[in-house]
Structure 1
Amino acid sequence: MNRVLAWPCVGLLVLSFTAALPAQEWTRFRGPNGSGMGNAPTLPVKWTERDFNWKVPIPGAGVASPVLWGDKVFLASGEAKTGQRIVLCLNAADGKALWTRRFDAAPYKMHLRNSVATATPAVDAERVYTSWATPDQYTVLALDHAGKEAWTAQLGPYKSQHGFGSSPIVYEDLLIVPNDQDDGGSLIALDKTNGKVRWQLPRQPKNATYSTPCVYQHSDSAPVLIFTNWQHGITAVEPKTGKVAWELSVFETNKQERAVASPVVAGDLILGTCGFVTAQKHFVAVRPGDPQKGTKPQEVWRVEKMVSYLPSPLVKGDRVYLCTEQGIASCLDLATGKVIWQERVPGSYAGSPVCAGEHLYCTSLDGDVLVLTMADKFETVARNALGEGTQSTPAIANGRIYFRTNGHLIAIGGPR
């Protein structure tokens, strides 16, 4: 039975699961290493509102995606008029509020499609980490799972004509914080236990970056953090030292561009995008270098037609899937970048596609979820309505998919 719940008061006791769900985590933007791959093979592909596990209103507004740890969902939100930031924790099984924390911050001018809560939090077993920025201050905040403040770090002014949006990630004992701004910035690693700066890598980009980093490690190579940026291209950074392991310029540096979609790792390749909303966009596959072996990074292939600017790519097996803002869905061969199929689909898109089982879930700005078969033949399985618009990327955990719409958080699938 569908349950539409009112938002309860702050301070409710932590509630346990009402059904036996396997503990699964979705700890950052787009889940495991930013791949968008969810472990929910029995997730439904067709539904109506009657099939929602739960739908709850959320205070404020924003486009940050939900993240999950065990039986808890964490979400960032905010009040556009006052600039106040909000961090929420809900019970994953029934959507009931466990706690809400509010933090004062100033409103400021930003892109119409941006929000005061665009950065997706990161979460681990101890804490949830969230970030926001105004022109005067870049703030990173850590709360424990009960909502108690663990630490706050202030990283100085933030300059961008379109506002803030990059999301942090956890890597071992570090919180990795992207900070590429308009005309300057840095990449930063904080100690996740206390918020102190462990290293800071100065950068000189000309445009703020909105992509979220990922981690590359293949065979016996040392792990590196992967960042995309218009002028730097694809950069690999040693996570413990903050030193650049390698960097390859692959984007159009003599034209104004911006990296918005996030990079993904696919076997021994790294896939990154960059471009401009009204101009050419680039989707590039790079084979990393290894300084210890004396090898340099190499571009393997690139695609510059029907490339997404906002939604990030998704890789399953030897196929790459894209969905552009204008509603062009594509399937590419991972080894060559060759187009397997390319079709126009209904709607416009800002959130990134995610995958469960053999199906791709693409959520339009109008709140329609297009479900496609992940195969070498294009097939639309279903088109399901959420009931209101969204710019957010869904999360998958505990056999369920969680959608953040303009006013609600919705859970679909799994036990009810």
Structure 2
Amino acid sequence: MRAPSSTAEDPDSALALLLSAARGAQACGYGAEDTERLVWELAAQLGMADAQVSSLPTQLQLAIGIPGQQRVVLLRTEPRPVHLDRIVRLDAVAREVKAGRIGPREASVRIDAIARSPPPYSAPVVLFAYCLAAAGAVLLFGEDLPEAVTAAVAGMAVGAIALVRTRLRELDLAAELVSALLAGFISQAVSARIWPLDPRVATLGAVVILLPGFTLTQGVRELQTRNLLSGLAGLGAASVTFLALVIGAVLGGALGARAFGPARVPTVDLPPWTFLVGAAAMGLAAVVVQRAPRQEAPTVVASALLAAAVSKAVSRSVGPALGAFVGAVAIGLVAHLNARLRARPVWLVTVPGVLVLVPGSIGYRSLLDLVDRDVATSIETGFQMILTAAGIVFGLLLADGLGARSRR
């Protein structure tokens, strides 16, 4: 057993630090495995190796003491989106505690301040990021300029809803459906009356930030790491989000077609390198949407470019699932290298990379095929989504294993 750390001031302050760390991790968007690992590492540093923590999307339980004589704390929590700036700051505080430079009381105060920190970017910047992500996603999919411009316009409407959804609970519960409905209506109207384009591609680009690709990947990861309840909850949440987006997109497209007529879909012929432009645009948008520190913008954009380039190159010869696997291994290894050289959390690199690998877009297309009663294509696309998500998860797990081994 590890000797008690000199940073442990008293049991109450140590317990307060563990609670603050667990709540702070969930406020950053951490999953169950990462939250529990953080608490266990801090508990071991404070000489509380018998601490037990159970993290679920809506519940957090912490027990201190020997079995039968434990002090138990139970908290009701809510799932939060990824907040990279908070992750970087929380990781810095945890490193200082593990190094013995600060005590539990000071660390607890700093972590609570991190969890309450305001958004780092203004509303206009967020709106621009949604537009940029929408246009970048369309180019990443290999589509044409009309779809990209239309997606950017519809993405502004989606971004506006994202800014106000946290203030209105009723809107928050239906934000995905309303966002997809508006995006589908705008895309259909532009295709019918302004210029020929594929409205479904433009709609997909507009809602790409809302796609639960990371939630899906995280859910598969939780299942693989034996956090079964969290994994099932993540897959359930992703499924509900997919359904809301598809229903909204179909309704919006139907309303647009009824008001303005059928869409006009042209042929597409773009240079093969445009996907890199799209990946860079999505990486730059991820800096704002995922609230990364401004000084880490080059890291986030480079991660997106690396993931896109590696997965695209491999996918051409062995298929998208293996392409996603190799891309995930690449960004995972770079993430651990960045963590070792610059003392930054691995999520700073892996989260933007997973956004570009976009397993969520495959699931979205699968449900649209099902709406069109093309069951065979829907099943094939859905299976491809599962393989892609699994490829990303196993690639990141392999990179985690190699990264941990290299630190020994």
Structure 3
Amino acid sequence: MAQLATLLGSTTVGAGMQAQTAANPFTVAVPGAAAHPVYDADMGSMWPLIRKQAARAYFPYAYTRDHYTDLKVWKHVTRNRLVDLLHHAPKPWTAGATKLKETDVGDFVIEEITFNTTQHIRVPAFVLVPKQATKRSTPAVVLLHDHGGFYMWGKEKVIRMDDEHSILGEYRQRYYEGASIGSDLARKGYLVVIIDMLYWGNRRCMMDGDSDGWWDRPDDLAPEQVNAFNIRSSNYEHLLDRTLLAAGTTWAGIAAWDDIRTVDYLWSRDEVDRNRIGCVGFSTGGMRALMLAALDERIKATVNICWMASMPYQLQNDIKYSMGYSVLVPGMFRYMDFPDLAALAMPGALMVLGGGKDHFFNNEGVKMAYDRINQSFAKGGYDDRLYIQEHDSGHVFTAAMQQAAWDFLKTHLMDRV
């Protein structure tokens, strides 16, 4: 907590200014003074109030607390609290999967399907099925696409298609060193499923009067039109989140339930070995992977890429890129932090891959999170199933990180008996 106190610090007050105190909650200028306070925070004069909230954070549901001695009891209590905070727990509903198209791409087949996650939500998905897959013998991966401020496509970001828009190749070059990670996993023998997250791809937000190009997404759609759609979608994120909250649910809750029901879908596939299911996600996909592993015991191996820090460290200047509306769980940080979500993955294996030059996350907060995860897995007796690596990279899933992730999955899924 000493590090946290140093980070949160105090607001610098200019000459001739009266600082905020408990008795005087306002920063008041002395008449005639020219100086103004310097907050060094994204939220300016709101920071002193926010800082007080961050300083109070102690995360009572952290497994590292001494009074938690039984992992199963802690997981039960903490998971139930998390489910409550998500405000989205619809009754079970049959998947009713429908195959729309099948494409043979050599080593594997791409199935384009839809299935129900609730009575009112039907999601589109790609399912990549290796040709060597046989009944109940194939390890499976839920692959969770990123945010990227790029909404026109979702699941297509992580798998290359012959008829895709050229901008998708450029996108993968920027964030994945050109790799089609879904295809790579399928070629390694995993059955892979990728859904569109709410607000992306086939679930993107369309408005009255939108152009045919935005509706149809033709291969020759001008890049500036794709960018314009992405900008519009970014500007409307807050409205979707506010509207869902007003309706009594959360965006993060819908996403988490969709991902859990995706595991249900895998569970129903004859080819899948139900004891060898994992998940992989980069950026916002990494947060989704954390949440999925925290909520679903069937996940045996999780790869979280470029989404890890301790929340109090993010508040001053690092929220704007890291804590989007789609993953915000109101009130969660009164009870638990990101490393506590990671701990809920136990006894499953966990790999956390970070970029040492990833400016989305506060460096001290990242170190604090790593320490807490290490402590949790050691306390649970599963430190041999935890892998944390920091790479010399930014907010990207590099080729070196991909190799580390695939080696991890080979150990904990492919070769698992």
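Rule-based calculations on the coordinates, nothing more; no lab input. Note that the coordinates shown come from a computational prediction; the quantities given were computed from them, not determined experimentally. Cβ atoms are built from the backbone, for glycine too; each structure is taken alone.
With mean count of other Cβ atoms within 10 Å over residues 194-201 derived from the coordinates and found to be 23.8, which of 1, 2, 3 does the value describe? Clearly, the read-out refers to 3.
Highest-scoring entry among 1, 2, 3, by mean projected area of the Cα convex hull in nm², is 3. Looking at Rg/Rh (Cα atoms, Kirkwood Rh), for residues 162-321 alone over structures 1, 2, 3, structure 2 comes out largest. Structures 1, 2, 3 were compared on distance in nm of label points 7 Å out along Cα→Cβ at positions 114 and 258, and the highest value belongs to 2. Here mean count of other Cβ atoms within 10 Å over residues 146-153 has been calculated and equals 21.4, so which of 1, 2, 3 was it run on? Going through each structure in turn, the value belongs to 3. Computing helix-only ellipticity at 222 nm (-39500 (n - 2.57) for each DSSP H run of 4 or more, over all residues; to 500) across structures 1, 2, 3 gives -24000 for structure 2.
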